[in-house]
Structure P
Amino acid sequence: MKKFSLGLAVAAAAICMPVASGVQPALAQTADGGDVAAFYSARGGSPLWFAPRSGAAAQQLLQILSTAQADNLNPKHYNVRALSRAIQDAQSGNPMAVRRADAMLSAAFVAYARDQRHDPHNGVIYVDPELKPTPPSATTLLNQAAQAPSLSEYVSQMGWMNPIYANLRQAIAAHIYRSEAERRLLAANLERARALPAGTGRYVIVNPPAARLYMYENGRVVDSMRVVAGRPDPIAQTPMMNAFIRYVALNPYWNSPPDITARRLAPKVVAGGRKYLNEKGYELVDQFGENAHVLNPMSIDWHAVVAGRVQANLRQKPGPANSMGKMKFMFPNSQGIWLHDTPEKEKIEDAARLQSNGCVRLEDAARFARWLFNGRPPRAQGARPEQKVNLPQPVPIYITYLTAVPSGTSIVYFDDFYGRDRAASRRLASVF
């Protein structure tokens, strides 16, 4: 893990742009222009960017638009030169010039923010389609800006994007990197951050390179904990995924993955027979899930399981040794990924915490349950396995892959355990 200092002067700096020979048509008359006009009509024509309490918001937005290449966008698409001239004209106080500049800024803001909010197409699995980033409407964007306690702060912090995105983008725009390779690394992480949520609300971010889970409320981290994520092996890596945590399963079974059964468990069954299975609480079943039926464990050839000729479905009953611990947190997906408790607390202490088969083990599952259930976590009713308890309201979870993470005024770098940066950098090298 490395740290690199981040200068925070980009968004607040005013710029002096060259003046175009002719004034471009107001952007309010182009895409989304009807919604922009409706926004001003609803507020009686009152300005947004030149309102008394807007501070330096207009110049801040102009500065951001002029460095849109940091977002892999073209500043020319936002008529920056014409915007600069319109802002200068509005400084005269002429009401018509103010209205025109204000509408142009709103239209440019809408176009830019909508361009930022898109699927990065970098392998994120959208289990729940509504968690896929999509361009917000002009009405939504302008109303959120108008309702911000401070428009200037909203713009400087890019309140319409996730704060991780905003800070990575700031580092790129300010050229806070030491080499072209490092710039591409920041850009690769910026693209991943596009899939993270904006605004307020409760959500969870899991970042395997940092081996950490973060609980967010109102755009801020309120708690975090260590995790164990998937091994670097291609078949064990924890995928990037957006989903809703919908329920917790108490007293869970552990369904052993076929490769683990063949490599680690079957040889022990060959050596210890039924006694080993009974001591560890393993059952042979015909299938995993609610419709599973328990079979005679000696009804199959365990030597063939070791050799890979036969697949055995082994599940471990709830208990102190169960690999799922006392609970697992479910966001049902076809990849079989979830968060869970663990009896192997020593693995949480390891510096390199990439040791699972893809699922994510939690440092403190009980604490996480308290947060999810607003301080009133469920308790198991007896020893019955797989007791399902729905959350009061589903909570979004974003499993990402960030090897460059803003931390205060620094960027913290993590190792590229899964090799995803190398592939992303090659792709970005062909773009820039």
Structure Q
Amino acid sequence: MLSNKNIVIGVSGGIAVYKALDVVSRLKKLNANIDVIMTKAATEFVQPLSFQSLSQNYVVTDMFAEPKTWDVEHISLAQKADLFVIAPATANVIGKLANGIADDMLSTTVMATKAPVLIAPAMNTNMYNNPIVQRNIKILKEIGYRFVDPASGRLACGDYGIGKLASPENIVESITKIIGKASKKPLRGKKVLVTAGPTQEPIDPVRYITNHSSGKMGYAIAIEAKNRGADVTLISGPTNLERPNGIKVIDVITARDMYDQAVSHFGEADIIIKAAAVADYRPKEVADNKIKKSDSNLSMEFARNPDILLELGKMKKNQVLIGFAAETRDLLDNAKGKMNRKNLDFIVANNIAEKDAGFKSDTNIVSIIDSLGNVEKYDKMKKEEIADIILDKAYDLIKLKE
């Protein structure tokens, strides 16, 4: 997976520098090409010669050293990188990057790269938990930098807590995942519309009807589509999830709100994935004031909500339209019927009564049914992994329609 991939490793000062040697060694065994940049502080812990021997490339330590080539070094490394990794990353380096300070070869090269950046922090637990450091990490995450969270344990200073550099195994695993995503079927130039989360149908100013959807599946799809280069619009019902960076999010409450937004944005989308759990019915009358408890039972009449997916199926031209079916019985029969009625390219079906599947879970167990009736069943996996599968299939279909 890493053959001929160019990975630049930035090493900043700290006792964990020795672990970066193991990271470089593991990456070389995976046939990656490694360049190393060390801060001056890092060279106080490990000599550059150690990294040079393992990487088999000259190690950069000084902005003002005599250049080994005629290239402007920080620019050439920045352009060369398929991935830029900083391990260990001190509070100082994280602070520099978050605030746009480029005063050494490491920070200057990171500022100049367009490659994905992966940061593995390592520092004293009190430093890591300091609100300033956490603010800086949040800033970098918001602009798309990835992080390998530090581990907890006994630190070199004798304290116990979070702050240990993640294991070389975890760092290399994160690197391979990022490189792997970059090599997946791309969606650059495509517009992807995703619906996610539940809807809420008001009863009175205090109460509403909803369902157990967390929005995790739809958000995972939207984030993966963005990572593949797509222009993503996410129509989201009320969730507790963090708004994904780089994605246009349209917040809605009711099924009718979601219907209006989905229909409005459908025409400009190439791929539409309707992962939201939309209420089929709403109270016919919404009380102006809170309904007070009484000694008698309460009866309520419900009206049918518009069928978003059915309407989008009628509107479909050359787009790829994907739906979800959350069922508790007769899974495949119900999903096939839904797909045919609503003119879908394929449908993702899951039995929400199964353990570790469906609403609120981080995992799911799905079957994917295409328009020819072919069924592919998948064992339990993370929703991010299911998002990969869905988008791979969407990519293949959109290419066929071009």
Structure R
Amino acid sequence: MKYLKVIAFTHKQIELKELGRLVLCQENLSQKLHEVKAQFGINEIFYLATCNRVEFVMSTQHTVDKAFTQEFLGAMQMGLCPNTTSNFLAAASIYEGQDAMNHLLRTSCSLESLIVGEKEILAQLRKAYEDCREAGLTADKLRLVMECVVKTAKEVYTHTNISKNPISVVSLAYRKLKDLKLCSNARVLIIGAGETNRNLSKYLQKHKFSNFSVFNRTLSKAQALAADLNGNAFELDELKHFKGGFDAIITCTSATEPIITTEIYTSLLNGDTDKKTIVDLAIPNDTATEVLEQFDVNFIEVHSLNEIAKKNLQERYQELVHAEAIIEQNVAEFLVMLKQRKIELAMRQVPQKIKEIRNNAVNTVFAEEVQSLDKESREILEKVINYMEKKYISVPMIMAKDILINNN
């Protein structure tokens, strides 16, 4: 399993605001990944970005170390200055082989998350992999890895209480928003129609909020979310012209530059002087720093949820032991499966070779003898040959698997 490598940048070593500088624009992401895949001789790769981590998961025989990571980041054209790159390199976690597998399993089970017990990370991991699979960036090795990742996470969430009374970044953000005691008819602008905003809007709707305006780059997605909320939908470009007023902004997009600039915020205020609320769960933040410096705002972001997250970890500590045991068992099973898969790949020519021997025997070596048989005898011979062919295919495969596993 030495081919499996992971380069991880997470909230454990990097400030969340800084982590946002590693988030890649989605528009040309697959093209960039295809380019680095070819440049560095990487067989398979996928990219994961959440509110508290950026990771590159790959299958490659090449050495992945700090020197490789430095070249890799440069090739990804993230626009980082040398000093910033150096800081990120110092904070990078690099995993290989079984350590990489263990890291991915822990990540999928939320043991490495800012909020231990939140299930969103599994969906995010699956989507990241599926997007790259559809783009032709992954193949058999990472497929097997992801099958184990999903299986393990489901077992942990099912057989432990780690996600009991689930807490997530979204639910924590709502708790802080609720403390501000906004009235239920507050005007709420939702910027971005992705999973995070959909989940947060469900909390708001559940607690009787009803005045929503949804903005998104793709209008159809804004319309879908607005329909669920009985609100209005707009393209993102219309934000700078919106004059409907607001009391709170909920924003989470994949933009690499601020969406809410001082110019747009001033326009949205439209002369209103009341103190507003912004819930910004994007990494990097959608809100420009200047907005917070120039205006009196209740600002809720991922970074501000850290203390609550630490308390949540203490409460779930006992469940970590059970989760770790499940992960350990799945890693052991995965290693056995890999050995079996190795045999399958090595012996995949066996069925074809046996068919060739059978056809040569019937049509060439014993052709005259076969033709001299009556119809009933030929049918019996065909049944015997078919039976033996199936057995000849399965027997060496089973024996090879037993030998390999027993010897290890």
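Since every read-out is calculated from the coordinates, none of them should be taken as a lab result. This structure is a prediction, so every number in the text was calculated from the model and none was measured. Cβ atoms are built from the backbone, for glycine too; each structure is taken alone.
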*Answer label among P, Q, R for the case where relative contact order in percent (Cα under 8 Å, 6 or more apart), calculated from the coordinates, equals 11*: Q
*Check the numbers for distance in nm of label points 7 Å out along Cα→Cβ at positions 273 and 289 across P, Q, R and tell me which is largest.*
Q
